[in-house]
Structure P
Amino acid sequence: MTERQRTVTWTDPMEIAAAGRGAAGVDFLRALADGKLPAPPIALLLGFRPVQIGDGHAVFEYEPDESHYNPIGTVHGGVAASVFDAALGCAVHSKLPAGVGYTTLELHTNFIRPIVRDTPKLRCEATAIHVGRTVGTAEATLKDATGKLYAHATATQLILRP
């Protein structure tokens with residue numbers, strides 16, 4: 001068996017969170033996407049990143065990696081679910097004012113085809129459907145550059161107001 005190694009270095013996530021508390025959601029998320037704030041540890045660990053943030057819209061990219069494999073030789077579904085959770089949450093977060101946060105209540109993912117290390121870079125596009133006082137919902141797709149669908153998902157977010 002050939003052993004491989006991966007090293008991940010990150011910034012204190014509480015410092016990142018503190019930097020964003022005074023900003024509207026869309027401004028905080030754009031600072032992350034533009035590299036003005038460091039990436040959160042989960043994004044570095046799993047290899048995904050925000051590339052576009054808009055009002056109610058978030059786009060992430062993910063490059064499949066064999067370090068994400070399950071024992072049957074494909075990327076573990078939890079990795080795609082994590083990319084969805086990030087993008088869907090950010091689509092809702094981008095609609096929130098400063099000082100208001102969210103947490104995922106429900107995530108539903110439909111896997112269409114397997115993701116393997118040779119799968120090209122994937123793009124996760126998420127759009128907020130509804131952002132109310134206490135609940136937000138969003139939907140997303142995970143596709144390659146040719147438009148081939150690998151998975152789609154929906155989420156419900158609990159809005160956390162002070």
Structure Q
Amino acid sequence: MGRRGAAIGSAVFLVLAPGVFAGYLPWLITGWHARSLSGGLAPVGALLRIVGAALIIVGAAVVVSAFVRFVTEGVGTPAPVAPPQRLVVGGLYRYVRNPMYVALIWCLVGQWLVLLQPALIWYTLVFAAAVVTFVKLYEEPHLTSEFGDEYATYRRHVPGWWPRPRPWRPS
């Protein structure tokens with residue numbers, strides 16, 4: 001697969017995976033209806049919405065950046081059916097192994113803060129548990145088998161879920 005095919009595949013997968021899990025399903029749960037906080041809590045609600053909007057914007061930018069990185073560096077897609085040809089360790093992947101999943105969780109938390117819908121926090125917890133399980137049971141073993149020592153070295157130096165303070169520089 002060349003970069004053009006990777007770009008097309010990544011664009012389709014962006015709609016099908018993050019689009020569904022961070023867009024369509026939250027919409028099904030909430031209908032995008034926001035709850036309001038009244039009385040003395042109204043200023044708190046406004047602040048929560050601002051923080052939530054920031055999380056959504058930053059999270060979406062990180063997801064798009066990670067998808068672009070898969071095309072340009074990995075010459076593939078994040079989709080298991082069209083994986084990258086090379087291990088992706090640049091950009092935000094120098095700080096955390098799973099920036100896409102972390103960013104999607106930020107988007108979901110941001111939606112919860114904007115909409116103040118309790119069902120979204122439950123959905124976010126279920127989503128996070130499913131993602132961690134998928135990474136542990138599928139992605140990490142697959143990457144170990146596909147990229148061997150290169151992935152083992154990367155995994156030793158870059159945390160999976162909490163970004164390191166300085167970027168890892170492979171030797």
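Every number here is computed from the coordinates shown, using simple stated rules; none is lab data. Since the model is a prediction, treat every value here as computed from it, not as a measurement. Cβ atoms are built from the backbone, for glycine too; each structure is taken alone.
Ranked by FRET efficiency 1/(1 + (r/R0)^6) of positions 46 and 150 (r between Cβ atoms, R0 = 25 Å, to 0.05), structures P, Q are led by P, which has the greatest value. Can you tell which of P, Q yields 22 when relative contact order in percent (Cα under 8 Å, 6 or more apart) is derived from it? Computed on structure P. Looking across P, Q, the calculation of distance in nm of label points 7 Å out along Cα→Cβ at positions 6 and 134 that yields 3.9 traces back to P. Highest-scoring entry among P, Q, by mean count of other Cβ atoms within 10 Å over residues 22-29, is P.
Largest in Rg/Rh (Cα atoms, Kirkwood Rh) among the labelled structures P, Q is structure Q. Taking helix-only ellipticity at 222 nm (-39500 (n - 2.57) for each DSSP H run of 4 or more, over all residues; to 500) from the coordinates of each of P, Q, which one would give -20000? The correct label is Q. Upon calculation of distance in nm of label points 7 Å out along Cα→Cβ at positions 14 and 54 from the atomic coordinates, which of the structures P, Q produces 3.7? It must be structure P, since only it matches. Kindly point out which one of P, Q the value 12.1 was derived from, the read-out being mean count of other Cβ atoms within 10 Å over residues 30-37. Traced to structure Q.
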